[in-house]
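Student: Take a look at the structures listed below.
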Structure 1
Amino acid sequence: MRKLNYLFVLPDLKGFWPSGLAIVSAYLRARGFNVFCINTTLHAGGIVEVIRGQIESNNVDVVCTGGMSVYYDEINVVLYAAKLVKPSIIRVVGGPVVTSDPDLSLKLLDYDIGVIGEGEETMADLAVALEAGRNLREVAGLIFRADGQVVRTVPRGALEDLNSLPIPDYEGFEFQTWSRTIRPDPYLSSFSLVDRPIVGEIITSRSCPFSCTFCYHPLGKKYRTRDLDHVFREIDLLVNKYRVNFLNVQDELFSVKKQRMIEFADRIKPYNIIWFPQFRVTDADVGTLRYLKESGMHTVGLGVESISDKVLTSMRKKISKAQIELAYAAAREVKVAPIGNLIFGDEEETDETVDESLSWWKSHPETPLNIGLVKAIPDAKIYRDALERGLIADKETFVRNKFPTINMSKISPEKFKWLQGHVTAAYYGSVLANAFGKVTRSKINAESSASDAYVDLEARCPSCKAVSRYEKFPYLGLANVRVICRNHDCCRELLLDSRKVYAPLLSLRRVGLKAACRARVQILLHTRPQLVERLRGFGVVNVIYRKLIRRVLVTG
């Protein structure tokens, strides 16, 4: 048996932590395989040279990568680079990009072996087969080509015991550097509760017991949980070694088991850390929210999606408008900031249901909601329906174009076009219903540089009138900035006018040419949402963006 060397490569996934790759990497290490990792996001230079250095210095035989379906291009870059550096290398891909449509992934991605479903056991069995020279047809959960034919081996069942998994490979993917380099998601206002957030992302369960039509469950359809002893070993590592001060619980649905949530709250409370979970609205009662807030949960994600009972039924949400209103009322009573979404375009959406949800949204400024259009993502039910109805003429083109918005609903073409513009405007902050806070002070943070701009910010909440201070607040490139009031007896989400937040950054002399130009150009684009939407339709936003930068460079 010949020992092989495996290189796990995180593509440039725009700031997403590689939870899947990190756990598979750790699983192989724990079983004695020779594993190396590279986080391409953190390494300057061309990706070919970055991967070349790893392959040549570690004599790599197998390169492993993967991600979500939207990252076909980024994953292919890794595969092409590996093949260019070492033509004989074996390239393995896993994750939702393969699991959601294995046959399509084999057409669009230049890989040798695809892993379908959960990757830990499959990748370990594959490694054994590769090193022993066994027939890959004996390994469950694979797709590959052999003798000119596509081969799919027998499916692999769900991993029953999540406690058998090791702690994710934080060291291998350079979490220490990652957590202090990558800025948190600018659209998640929860991060504003902590100055200089160091975010840890954990998964305490897999899958979800519900089947909403717009969702896809890449980790299978069977809901399973980790024992909390197992979870808190990972939390101990994140807090004690990496000094994490914000915990993002990335379970598809955290609130499935109430007693488990209560126990989690009891155990997390002594850590004195902010944490953020995802809830079903029917689980968001006053007693539960109050108990969890005392343990550090000052914001909560609520699965809303629509205010129309007709649409909620079509989405298979198994909730009602009345239950949504009760959940938001409970959050307001407890003073927890609820974060939710309205997504328009379900198959039963009509002009009337659109107006119903929008009217409710605009008449409840105390109830923050993001709005967007539903996307047909493989292998969600609405994606399969769109294929059957001929709304997606060519799967390959649709996926390569990163799932463009299509009208799957009963909304009239005129209304749908209007809705696209309206949603874009809301996305960039022009028509959000949330109440505006008042920026009372903003100055350049001493750690700002020509390439990274920060401000020290003070803002007054319109509800409790308290002034919150935010140190080293990053430039986020949005027309309106979302923050959470830091008065824990309020915790309301509010908007701040970015022109006032970032006013000190708009001087070329103060922060340097590069940062000021970026600030000016992005604010211009984000305050002109109609222009952005028109340009997006022609796929030229990036071209215009570069032209605007050049113009600012010339005119100052």
Structure 2
Amino acid sequence: MKEISGAEIILEVLQHHNINTVFGYPGGSVLPLYDALYSYKDRINHILTRHEQGAAHAADGYARSSGGIGVCIVTSGPGAANTISGLMTAYMDSTPMLVITGQVSSKNLGTDAFQELDIMGVTDSITKHNYLVRTIEELPHVLREAIYLTKNGRPGPVLLDIPKDIQMTKMSYDKFKSDFNNEDNLTLDYKYVYEKPKKKIMDQFLTMIKQSKRPIILAGNGVMKSNSSYELREFSRKFDIPVTTTLLGLGILPADDKYNLHMLGMHGTAYANYAVDESDLVIALGMRFDNRVTGNIERFCKDAKIIHVDIDEAEIDKNKRADLHIVGDVNLILKTLLKYQEEDKNEKWMERVKELKEKYPLDRKFSENYITSQYLISKISELTKGEAIVCTDVGQHQMWSAQYYNFNTTNSIITSGGAGTMGFGLPAAIGAKLANPHREVIAIVGDGGFQMNSQELMTISEYDLDIKIIIVNNSFLGMVKQLQEVFYEKRHSFVKLEKNPDFVMLGRAYGIDSHIVDTPKNLDEILTKIFSIKKATLVNCIVSKEENVFPMIPGGKSVDEMIMSGEEL
């Protein structure tokens, strides 16, 4: 009788769900799974990263840029613990990710065995759900349910903790296939069903638009996750409503779309923030009124009525009370609205929005003597025509990328929004490139965050991935420095990176073509060169130490306290 092991079941189920790329790092408690992977090399592409955190972030980047599921496999104890930052990042930004952790054998659970960790307890608050598999019989069902949960409803990370003995135990192959193909045996405990919105609610939605003189759409990550870029664009045009986005919503509309006000919030465009402040109706789609968006929540869009649409009921009225809310799929709701007859055009409001855009443009700073970060990002955007996938770390370079890169397509900004995870950008770019081998992928990182996962340069080199790595090097932990200048009387406490490694030598040590530039002329030459060839390249860009990110609404403040330049500090 043919038998199948728990480890083989895992790989068979992944294949069944068209998951053919996984990221990971082997260890004792996951050796049976890695032994099985040896026989699946032609069917499942395993990417060996150089750290478990790198594996988790790479899986995240793969999922965000592909619209699929990212999978990460690690061992127990410290291996599992090293995925915590990755799980938190994915959880905060609703990334569909499956993390499979090995665990000590079942008989040793609770004994403080070598490399035992209660990863269930540790990750309870940063996963959508987690499972400890107790028997091989439940393994196919649990795997299927975990994969379903990652993508359905509000997406998010799910963790599967599988003891070593369960990976080694065998069951009848015929029973596995029979159970797996039998829907009755694999009934899901969790199901998400979103019905077509009721006509009464949609009529109320339309009435509120009709009564509004200054409506605005706040589009978030949920619009991206529901593949609703086209529907949003048609809705904004049909009803003549301008659109501003959250950080993770950038790219929903092309950068030059006349309805696009780009990003709002703490470091959003001034014109977007002023437009929201002047609006009388805010249509919030797939966003959660995060404090980096709202500032002082009581004064945020204080004169506006609010319509809030989100797939997660827990987000409704959590931060900002809505006058009308709909729990459901943004895509379904937008499609329903598009069937309604449009009202009169908001010509006066659109004229006002145009006026705000002309009055408060972003300052594209340039100097012939040194490189400004604003110019650096603008140049990258120009050379790639806004079509690249941009993966960032967290900090000033992240905000400059959001402001000055003209994102023209969806799933093109891969960045840590809710968690603010330094070290995310480089490994996330690995996942993005593997998911999109024919697109330009750029990792824009700070000299601080880059050093948190720089070991993943070896992964890029080993798998010959054409990723352009741009280090925005100002020898500071830039965003922390900026906050110290705004709130702490410019006392720079432990933010100077006075001793950085030679990044060019580091890149070359990993087999990556590497360069240093410190003048605009040299920058133009090297960027033009690297984007004309298909190979991994690292560029250490020495930028101005004094530049800060503006506009800036200080934390807890409102639009009328927005700082427009360093001269106001």
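Student: Supply the structure label, taken from 1, 2, corresponding to Rg and Dmax of the Cα atoms in Å with the calculated value 24.5, 78.
Tutor: On the way: 1: 24.0, 71; 2: 24.5, 78.
Only one of 1, 2 returns 24.5, 78 for Rg and Dmax of the Cα atoms in Å, namely 2.
Student: Thinking of 1, 2, which structure, once relative contact order in percent (Cα under 8 Å, 6 or more apart) is computed, gives back 10?
Tutor: Details: 1: 10; 2: 14.
Value 10 for relative contact order in percent (Cα under 8 Å, 6 or more apart) corresponds to 1 out of 1, 2.
Student: For the read-out FRET efficiency 1/(1 + (r/R0)^6) of positions 341 and 357 (r between Cβ atoms, R0 = 35 Å, to 0.05), a value of 0.75 was computed from one structure; give its label from 1, 2.
Tutor: Working: 1: 1.00; 2: 0.75.
Derived from 2, not from the others.
Student: Continuing with this model, one more query. Thinking only about Kirkwood radius over Cα pairs in Å, for residues 389-484 alone, which of 1, 2 has the largest value?
Tutor: Values: 1: 17.2; 2: 13.4.
Largest calculated value belongs to 1.
Student: Next question. Matching task: 2.8 is the computed value of distance in nm of label points 7 Å out along Cα→Cβ at positions 29 and 205. Pick the structure from 1, 2.
Tutor: Values: 1: 2.8; 2: 4.5.
Source structure for this number: 1.
Student: Here mean count of other Cβ atoms within 10 Å over residues 109-116 was calculated and came to 12.9; which of the structures 1, 2 was it taken from?
Tutor: On the way: 1: 22.1; 2: 12.9.
Among 1, 2, the structure yielding 12.9 for mean count of other Cβ atoms within 10 Å over residues 109-116 is 2.
Student: Using the calculated result 16.1 for mean count of other Cβ atoms within 10 Å over residues 45-52, pick out the matching structure from 1, 2. Intermediate values should be presented prior to the final figure.
Tutor: Details: 1: 16.1; 2: 19.5.
Comparing all candidates, it corresponds to 1.
The numbers here are math on the coordinates, done by the rules we state, and not lab data. No experiment lies behind these values; they were computed from the predicted model shown. Cβ atoms are built from the backbone, for glycine too; each structure is taken alone.
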